[in-house]
1. Comparing distance in nm of label points 7 Å out along Cα→Cβ at positions 78 and 374 across structures 1, 2, 3, which is largest?
2. Matching task: 3.7 is the computed value of distance in nm of label points 7 Å out along Cα→Cβ at positions 238 and 262. Pick the structure from 1, 2, 3.
3. Assuming -10500 is helix-only ellipticity at 222 nm (-39500 (n - 2.57) for each DSSP H run of 4 or more, over all residues; to 500) as calculated from a single structure, say which of 1, 2, 3 it is.
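Computed from the coordinates by the stated procedures, all read-outs in this text should not be read as laboratory data. Note that the structure is predicted; figures quoted are calculated from it, not measured. Cβ atoms are built from the backbone, for glycine too; each structure is taken alone.
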Structure 1
Amino acid sequence: MKILHTSDWHLGRKFVNEDLLATQSDFVDWLVETVRTEKIELVAIAGDVYDRSVPPEEAVALLGRALDDIVGAGAQVVMIPGNHDNTTRLGFGERAFGLAGIHIRGSIKPERAGAPFFLDFKDGPLAVVAVPFLDPGMYFVRGADGEYPESQFERTHEGALQDALQNARSTISERGTKRSLILSHAFVDKEVIESSDSEKVLRVGGTDRVGLNVFAGFSYAALGHIHRPYSFEENRISYSGSPIPYSFSEEAQKIVRIIEMTPDGSIEVEERAVPIGRRVATITGLLADLLKEEKHSYADGCWVRAILMDTEVRLNPMAQLRTRFPHTIAIENNALDARSQTGGPDVEKIDSLTDEELAEHYWLDVREEKLEGEYRSLLVDAILTEKEAAQ
């Protein structure tokens, strides 16, 4: 059988101020066509389906179309909430949806969060464990009085996952099902992983980290949360990453993963590049150089962030950059930002400064050098001239 693994759609998200709904819709069209041409039998969506807990109507409508079209193309769907999603809203009507082949697991109740279910395919059954994002602060509160129960696991993300999964493996074994799929939205504790600027911190102090051992015994672990593709243990445990960029740190090629799984649980995994969406690029240098140097041509057609190194204020740099890079949407100026460290006058003291002293501070802020010599003489003369004219 074939499984397509994707995650972190973040429907309804904007990139800076740019609306991405049309691009997300194009991704859905491409995904559905891939399901059809590759004869995918199950699409696994590993969380952060929406970008926020109360998504805009357009995002809800797009997800509805996506699910309808995926099922229409011949595949079933299994989907979990991520930390951006509201579990109740995303999990609404899961029993009714399940009858149509759309399996949503939104409950964070301990008796439900890690409970396996079984799907039948032409070449045999598949055990599926679909674990929504488990906030340990909410997961471990089980009693009506709000008290924490006794548990053999620490109250961390890893502890919540271990607790939810402690009966899943034995249930699968009792059924005699040889192949299994787990979906989880979590941050695997590996130094190689670098988070994206658009990913929320799940917990401070390292309690968000989850060890690979949590996913032991499953044929394939489809993970969500990290926006770049990563894989471990010969692709058995993998992140698909987000399908389009949501921050300037996401320059890596976007993919989905296609998994061929045999009846005994053996897998072959293929990365399929997503040809949808505008790439992102960061360009750095003087404004004049960015506008003409060929070495920056890699940013043509991208969403562009420009980091300017000019030490002088430039007139409307965004408009100038868009003459060469029409999709410039963010500008930073490291040199001008650094000047704030040079120490301008205190606001409370400004009224007590002379015109000449104010001019000196302004020159230091803009040029990052003292106002001296010929320039100082010219500026002082100009100030005196204006004062005389005013009188």
Structure 2
Amino acid sequence: MKSGLGFKRNLFVLAVAVSMMGPAVAPSTAADEPIRIGAFFALSGPASTIGTPTKLVAQLVVDKINKQGGIRNRPIELAFGDTESDPTKALMEAKRLVEKSKVVALIGPTRTDEGMAVKPYIEENARIPIVMTIGGDPVIAGGKFGPFKWTFKTPQRTQVAVKKTYDYLRSQKIEKVALITASDGFGKDGLIQLEQLAPEYGIQITAKEVFAATDTDMTPQLLKIKDSGAQAVICWTIGPAGARVARNVKQLGISFPLIQCHGQPDPKYIELAGDAAEGSIMPSTKLMVVDQLPDTDPQKAVIKEFIELYQAAGYDKQYPINTHSGYAWDAIYLLSNSMRQVGTDPEALRTAIENTKGYVGVSGIYSLTPEDHNGLGTDSMVMVKVEKGKWVLLHP
């Protein structure tokens, strides 16, 4: 009987203690909170055809990661921003995402000029990792372009694309080329690399012409190129301007090859250029010719998974897969793989990204170093040619 009374007395004491603690509330832990990443792209303006599908891919891969348990049992949450294809707006959005949305890292923006506008703020003020999805080299070039401690990027360096192009031309015994480049940051970066690397590959530049990306007719520049003694013409631009150059080349009856840059492997290029796209040659990610890759290529399975998810979401109906499509996938994975290792502390996360080795992505196999915040070489690219409206693998 005494033991029964003791048991009841203990229950009473426990009940009083619980009542004094107030209503039961599940403790809040970091494991319950999402990891917020800023994702800002050109969702409007001239580069929106690249920026909008990049946003869709970013959400696609985040959904995939979250379904698999997130990062250390925490879901990823994307906070989006629209750069409007404008450098000033890109900077404003970066500041908003960092200071208002309190993101732990960023991916984006879309154009080189936007990236250069954002970079000083990231390096000097925000000091959180950003994985850019832009083509130009200056954001991670160092020297006169400033430090890049916190800045990374997933598209191949311009230098890598130029080396791949020149390697192909050398294999074809083409020694004289003419250049026609856009006047924006991406075009200027291409011109610098094309000029600097030409002697290494025995290339002689016979003419250099420039156009604005908004120009509708490049005939005057191409007339000079036609009579320059070139054996090929290299065009360095992204977006519709490349297709306009192709049409002008055909109209002028220029018979030597047109080589586009790594920003043009896109069904939109073939659509806009029409018959003039036929025969165009360019460096590309392997994404555009995945079915032509050998089964031994480690990227093949990753690329096929990406394509299956992209098509299952229905994105390909409005935004057919192009060479830009995988950049956000790789940016998110570079971040998430590093977060799995070290969490979200800015310095630890930055260091982990910088030490990434052998990550097999859509756009290449990434191995970064403190000196190289991209981590891709020429083996991440292939040379492709437009034949009968299709992409054909030329030069692995």
Structure 3
Amino acid sequence: MRTINPPVIYYHSIAPDLFKGWVLDWLTMKLRFFEDQMTYLKENDYQSMFLDEWLDYRQGRKKTAGKEVCLTIDDGLLDNWVYAYPVAKKYGQKITLFVSPECVDPRDLLRPTLEDVWAGNCTKEELDARGYMSWNEIRAMQESGFVDIQCHTMSHAKYVKSSKIDSFYYGGYKGLHPILNANPAMRPYYMADADFESRLPIGTPIFEETSSVVTRRHHVNPDFIQEVVNLAQSYNFKDIAQRAIFEKQARKIHKSYEAVQNVIAYIEPEEDFKKRMEYEILDSKAIIEEKLGKPVEFMCWPHGDNSMAAHELAKENGYLATTSGKMLGEGDKLDRIPRFGASTSRENIWLSRQKFNYKIASHFQKQPYYTVWLANEVKNRVLNKSPY
């Protein structure tokens, strides 16, 4: 925050309620909270902008008046089209959407939104927001003037990065990337798959993973996985005590494979990794530009994971700036985009607004908010906490 420029705020999913059965439902901000934030911005005369204008402030070509914000939404989820876009437009707010071409719904679709409800063309109950946006929907938003589409890599994938076991699978979000990596064609549709969590056997080891642009892909020995999965069938995982016994035995198996360096069957060669980075960073840019007929100049790194090599590859090939993400030391660089999340109190809309006001006010170093922010920064550094 040594350089004061308009804050960049990020969201993911916006919907009236959490999506039942979605393994990432904690990413959803309830629509009434999002609308209250859009109301707050309008009532307090904040001017929202796209990243090209934000970069003018960032690099000193414009001077902030303390009334500018940049709103961004990650992932390209369908609820961005159905709910977030109509509400943002209603309050005159511009938003930047980061999309991954592999996640875009390839079907020829233009589904109804809240605007159709307001016009009496359908009911709220008829709206369907599970999944990802189509190119038709993305194009319609880009052409509206209220939305700018930028890049979120090609796949949004995470890959195994070492032989270290992080946890074991008992359902839930930890199986997300292993399942999608085994079934890549599911990416645009997995949210609506009632059987999604059952696609990975209970007890499967979950290895350390990170963004596809950061690591050479490590392929785990399938014999090891199968041996642990077979072991898991002897346990009742509804009993937490049995989970502990199982994991102890599974780690013994892991140790025996590690002893002969046989946990990882294959590591992606460096040359293949470089080609895949180009696919993730450059080919994605080309696809979006071709689909929308507009320049793509900003990259948001999924999961906050990135590296200097990824950033430099992007800069060398037409990107003006990329998000700093978990590389907190990069946050002050003029070709980086530091962001903070628009988190809320899940049930208290008054408290949610106070948090939103605090984040924006402290960013612009307004008192007493800035003093509180500085105290929190000291505490977080002592505890070595990351905002991600």
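1. Values: 1: 7.6; 2: 2.3; 3: 4.9.
Comparing 1, 2, 3, the top value of distance in nm of label points 7 Å out along Cα→Cβ at positions 78 and 374 belongs to 1.
2. On the way: 1: 1.7; 2: 1.2; 3: 3.7.
Going label by label, the one that fits is 3.
3. On the way: 1: -8500; 2: -12500; 3: -10500.
So the calculation was done on 3.
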